[in-house]
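A.B. asks: For reference, the structures are reproduced in the following blocks.
Please treat every number below as a calculation from the coordinates, not as lab data. Everything numeric here is computed off the predicted structure, so don't read it as measured data. Cβ atoms are built from the backbone, for glycine too; each structure is taken alone.
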Structure P
Amino acid sequence: MTCDIKEKGRIGTINPIFTCQPAGAQFASIGIQDCIGIVHGGQGCVMFVRLIFSQHFKESFELASSSVHEDGAVFGACGRVEEGVDVLLARYPDVKVIPIITTCSTEVIGDDVDGVIRKLNEGLLKEKYPDREVHLIAIHSPSFVGSMVSGYDVAVRDFVQYFATPAEPNGKLNVITGWVNPGDVKAIKHLLGAMEIDATVLFEIESFDSPLLPDGSAKSHGSTTIEDLRSTANAAATIALNRYEGGKAAEWLQETYNQPTLIGPTPIGIRNTDAFLKNLKKLTGKAIPESLVKERGIALDAITDVAHMFLADKKVAIYGNPDLVIGLAEFCIDLEMKPALLLLGDDNSRYKTDPRLLALKEHVDWKMEVVTNADFWELENRIKNEGLELDLILGHSKGRFVAIDNAIPMVRVGFPTYDRAGLFRHPVLGYEGAMWLAEQMANALFTDMEYKKNKEWILNVW
């Protein structure tokens, strides 16, 4: 039996797993305080992205559009950027950071966004807003290449490149979380706190889970400040949780400022969380406290309760963001499950040399496929026409109809998840996340057994 890593064999996409690069750049931008991005393109490039953000987090986020129309597509639309920056600054007195996020249309027509920013810096900002701190940043994210994953990666790098300012060492650790949930940020900050590590958590989205206050003052926005971004150049070290979501920024900091840097593994499951804590110890010299040893033991005990009896040998398909998919696959293998199909929704050439996928290829002793540039047809076709038998599907809500139509239980994980309440509050990272994931998978199988009357008597004697 083998593990094959291959690209889908069709031209075109039927029901994509990912959305486009500008969505990733927008997600990075809403993690920064006092920042509203202008998406330079058609209004739908903001409207539909804001919709999936709101569906997932059940909150509203501030993003702007240059609203390019037919005349701009023919004659150029740089004037829309100039007008948009002026309107934003006039309407939002607290805004300091305005990324100009390009899209497929404005990249194709060749709008010189970098030139417009120079013009605005030398003209509008000096003439109309001379006493105001404003940062205009070009984020090039054409949607005819890459995906939301690469768009996030590029935007994080560009923000760090723009703001990083060498000064006195601050002794802190940069932590680049990647595309995660508020619950994951809370879990990572818990691990850092337990090890007494002073860290700058970048593109900090824990506050996306915002309250309803009597005065209506609360708003959903990230907590990373301009000063946090400036200080990235002066950190003692940098760790990126994900290779494809923040790895570019970590590599740039290493190359530019000679910072000790580690990228991954994504702390999903016991094994990878152990590795994350050991990496923290290596970078900071801090000891792993007994409290985390106990926390690990509680997670192991919970996992032991369900793994061998209910999860072992179960065949699972996993789709979504690459670091999430690979981390989930590694965790499933540790639970004695058998990932049969991993679907990565873009064509990043680095996947074929990813050491984690190569390790799967070397050690897996059952039939497994890793399909890059994949879409949901790859999953549906294998189930309906190629005899793929699955016990479980792991992925975000967009794949739910494949699970429903084929009566396969499914655990929602990843982005976007909009047909289950409050999942963004629950981490998949760390020991708490490992316990939650294992129990979610077991509960999904229990519900399926009851619904299908399939060996549900096992539950009576458990």
Structure Q
Amino acid sequence: MLTRTDLRGAVPTLSQLRRALPRGGTDVNAVLGTVTPVVEAIAEHGAAAALDYTEQFDRVRPTSVRVPADVIARARESLDPAVADALAESIRRARLVHAAQRRENTVTQVVPGGSVAEKWIPVRRVGLYVPGGNAVYPSSVIMNVVPAQEAGVGSLVVASPPQADFGGWPHPTILAACSLLGVDEVWAVGGAQGIALLAYGGTDTAEADHAGADLDPVDLITGPGNIYVTAAKRLVRGVVGIDAEAGPTEIAILADDSADAAVVAADLVSQAEHDVLAASVLVTDSAALADAVDEALQEAVAKTKHSERVTTALSGAQSGIVLVDDVDAGLLVVDAYGAEHLEIQTRDAQSVADRVTSAGAIFVGTYSPVSLGDYSAGSNHVLPTSGSAKYASGLSVQTFLRGVHVVDYNRDALAEIADRVVTLANAEDLPAHGEAVQARFGGAQ
């Protein structure tokens, strides 16, 4: 089921590694022609166009964009108590981790009378996108909302696709999770039209309790989605900020012969369950483990609920087993790959994990599966994909903060550096820059 790439006995360059490793992904450019008119129509016509496209794509038209408060309240009241308890504990743990990410303002005294402060200002209003395709993602509500709240964002809206099975509103579990987090503004709009409406806003024209209400645009959009969502995020970037262009989810596991093949197989299957384009990659120096994982996969895939989807993902070009000479060589491979999720299942897993330089999140040892991070570790599961972990971070409090320098120099402090500022301005052939300094002292110094 999993193709093999044998790198044993070779010392590939970074360029060769990047070409050799399993990699799938999606071609966002291929759908831009479909998505561009959607975004343009909503930029011009607002909510009415968004509802038209919702009816066309989702085969349902909610009676308003904004979900009524009583619908959200009923969703919370009807939530299974066990699910409510699990969500509450996930929220508690996520708050612990994200509260610790808050940044403190700093003031640096550069010279007497001259200081530069850095203060952290929350984004004014954010749009948090929660997908609704193959699965229901209340966990993604938590992962988006908690860091925004801990950053101090004053206004936020969750957007999620409407569901025909639930009266044209987002899935009740999504709405219940919003209620548990104190979110009262939820929009029943998804896909490219949801992203565009978040960026441009409009007026809720439907005949409901929010008829005629403003749908204020946001300043930043976060959250994963399908290729159409990603394309829309690319198109509105600049009008608003975005967190990332998310690709299909992925897991890489670095394992040696101490790993349990059944556990490794279960983790590969759990990620493949997301999507037929999901990537599941095992990097190991043990051919015996690779064989055992192949065998374990046959049983695991056969009995899992979404076996057809899993089989397609594991059989795709994006998934596979990479054989290496030793764990050191394996580290080079996983750093070149830059996985969204990286599990370390080796002897002395913590010391191996400490040497990793490229991963969205690292899961150390047998008892730290990606599934834990997806829900209840306290970490964030909105992570960089498609190798972007080599330069990007996952969603955090910092995503929702802007660092602003505050420059405060008095007359003497400016006078002390004025000649050098003028010199540099003239060196760049921007003399008016220097003249702006000299004007404060009555002309040339």
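A.B. asks: Can you tell which of P, Q yields 13.1 when mean count of other Cβ atoms within 10 Å over residues 98-105 is derived from it?
C.D. replies: Q
A.B. asks: Of the structures labelled P, Q, which one yields 2.6 when distance in nm of label points 7 Å out along Cα→Cβ at positions 50 and 274 is computed from its coordinates?
C.D. replies: Label of the originating structure: Q.
A.B. asks: A further question follows. Going by distance in nm of label points 7 Å out along Cα→Cβ at positions 82 and 282, which of structures P, Q comes out largest?
C.D. replies: Once distance in nm of label points 7 Å out along Cα→Cβ at positions 82 and 282 is tallied for P, Q, the winner is P.
A.B. asks: Of the structures labelled P, Q, one was used to calculate mean count of other Cβ atoms within 10 Å over residues 138-145, giving 20.0. Name it.
C.D. replies: P
A.B. asks: Computing distance in nm of label points 7 Å out along Cα→Cβ at positions 258 and 426 gives 6.7 for which of P, Q?
C.D. replies: Considering all the candidates, the number was obtained from Q.
A.B. asks: Upon calculation of distance in nm of label points 7 Å out along Cα→Cβ at positions 378 and 418 from the atomic coordinates, which of the structures P, Q produces 5.4?
C.D. replies: Q
A.B. asks: Of the structures labelled P, Q, which one yields 17.1 when mean count of other Cβ atoms within 10 Å over residues 18-25 is computed from its coordinates?
C.D. replies: Only structure Q yields this read-out.
A.B. asks: Can you tell which of P, Q yields -0.27, -0.61, -0.75 when log10 I(q)/I(0) by the Debye sum over Cα atoms at q = 0.06, 0.09, 0.10 Å⁻¹ is derived from it?
C.D. replies: Derived from P, not from the others.
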